[in-house]
Structures are given as C-alpha cells and as structure tokens.
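Each value in this text was obtained by applying a stated rule to the coordinates, not by laboratory testing. Everything quoted here is computed from the prediction, not taken from an experiment. Cβ atoms are built from the backbone, for glycine too; each structure is taken alone.
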Structure P
Amino acid sequence: MRDIKSTSWGAFCRRVSELQGGGTVTIEVTESDGRTVEAARDAAFQSMILDNGGACNDVISIRAEGEREIHRIIDPVYILLRESGQGYNPVEIQHEQGRTLLTFHPAIHQDVLQGLEVLERRR
C-alpha cells in the first residue's frame, strides 16, 4: 500500500485527472457508522480536484459525467493506494466522515506517482 503525503495531494489529483480521463470510476463511501453507500458506478471520470484554500477544511471534489452532482470528500486525512495486479486500485481516501473508495478502470499506473512524496505502508 502507498500513502500519498499531504504535500503531494494537489499534484496527485491533477495527474489522476489528466491520466484517468476517459476511463470510469466507481465511488463507494463507508460512513462513520459503518454503513456503505455506492455514490456512483462505472461513471465516466472527468476530474479530481483538491481545494485547500478554505479556512477550515480541505476538500477533494470528484466529477463524473452523468452524475447529478460532484462528489465531495471533506477533510481528507490519508490518500492510500492499494496495489493490484494491473497498477493501483482502489484509491482509499480516509476522511472525517469515514472513508471513500475510488475504483478506476483502467487502474492507476506507477507513472502517476513519479516525483510525488509517497510512503510505503504495511497493512
């Protein structure tokens, strides 16, 4: 598992937006009470943007074509990448309300991490 350091979140989001555009994303949210909700399934991925200009909270916004609204992740704590046979999938974002899993098709490749501050994590 790879842990993207918070200083690299903006660059990571920009690279995912550039390299994963045209693919699909499934968004699953596990709330603090343990309930899991699927926010989007195989939606055409458009962008992932970090807004860290707010007074209190960072926000990661995910836009997918065909979805009624942008999915917002408020106050992210960790961005973790799980290694799979074809790259990294899913992206796990732990946040104040629980966690969000982003499963991309195609999977995120190693190129996205080049030059970013990334830690190796064991689970």
Structure Q
Amino acid sequence: MIHKSREYQVREWEGTAAELAGALTESSWTLCTGFVSGGVYYLNDSFGEDSAQEWALLIQDGMSGTYDQIESVTFSWIDKAAAEEHILAAHRNFGVGREPKPYETGLRPKITTDNAHVCHLCR
C-alpha cells in the first residue's frame, strides 16, 4: 500500500461483484474512497483522480486490529471481466474466514464509515 497515512471513507458495497468491477473500471474516484465487499477492503491507492486507478485490497486481521494487503490492482488498466475475476478470486481466497497469505501485514489505514467524512482529498 503506497498511501499508508491516507484517511478513507469506506462504504459497504451492496451490489454484485460484476457491479463493483464496473464501478472500479469505468469510474474515477476521490482519493479517500473505499469499499468493503465480502470481507475485502478496496482502498483507492492512486496518486490522483486523473491518474491510473490503483486500488489496495486488504483484509482485517481480527486478532490485532490491523489490516493485511492481499493484492494491488490497477483497475483502470483492465476490463470489467478481468476486474470481476480479481474481485471473485479475492473473495474466494481471502474473504471472511480464509487464511491469508498477504504480502504486506500490520497496516493501520485510517478508515471511517461516518457519512460526515470530509478530508482535504474530497473537498
């Protein structure tokens, strides 16, 4: 994860994996945007809204309260079908109740779920 100190406004994704794939491949998001789906957190790790849309995929370590990064995907470089494959694989291999094999552990991103979230990235 590149932006370890960024504050994220995370919302539960209530749609399908295909709909999430479309949202991540067909749109640019503010840099503080995050989603959680199937126990996997999708945090915008891009350098700018107009740059490649890089997303860090994390799972929460319930024992320590930290997060482990399981994947990094530049969704703007792939099509919707490939994005859906990444999402389904993340849910299948790392979702709730799975044993992770992360490549970065002990992360402590600032995650809020408060709808009143306002930071310098989304003003």
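A few notes on this one:
- Parent structure of the calculated result -3000, given that helix-only ellipticity at 222 nm (-39500 (n - 2.57) for each DSSP H run of 4 or more, over all residues; to 500) is the read-out and P, Q the choices: P
- Ranking P, Q by distance in nm of label points 7 Å out along Cα→Cβ at positions 51 and 83, the structure that comes out highest: P
- If Cα Rg over 2.2 N^0.38 Å, for residues 3-42 alone is computed and equals 1.48, the structure in P, Q: P
- Among P, Q, structure where mean count of other Cβ atoms within 10 Å over residues 35-42 as derived comes to 13.0: P
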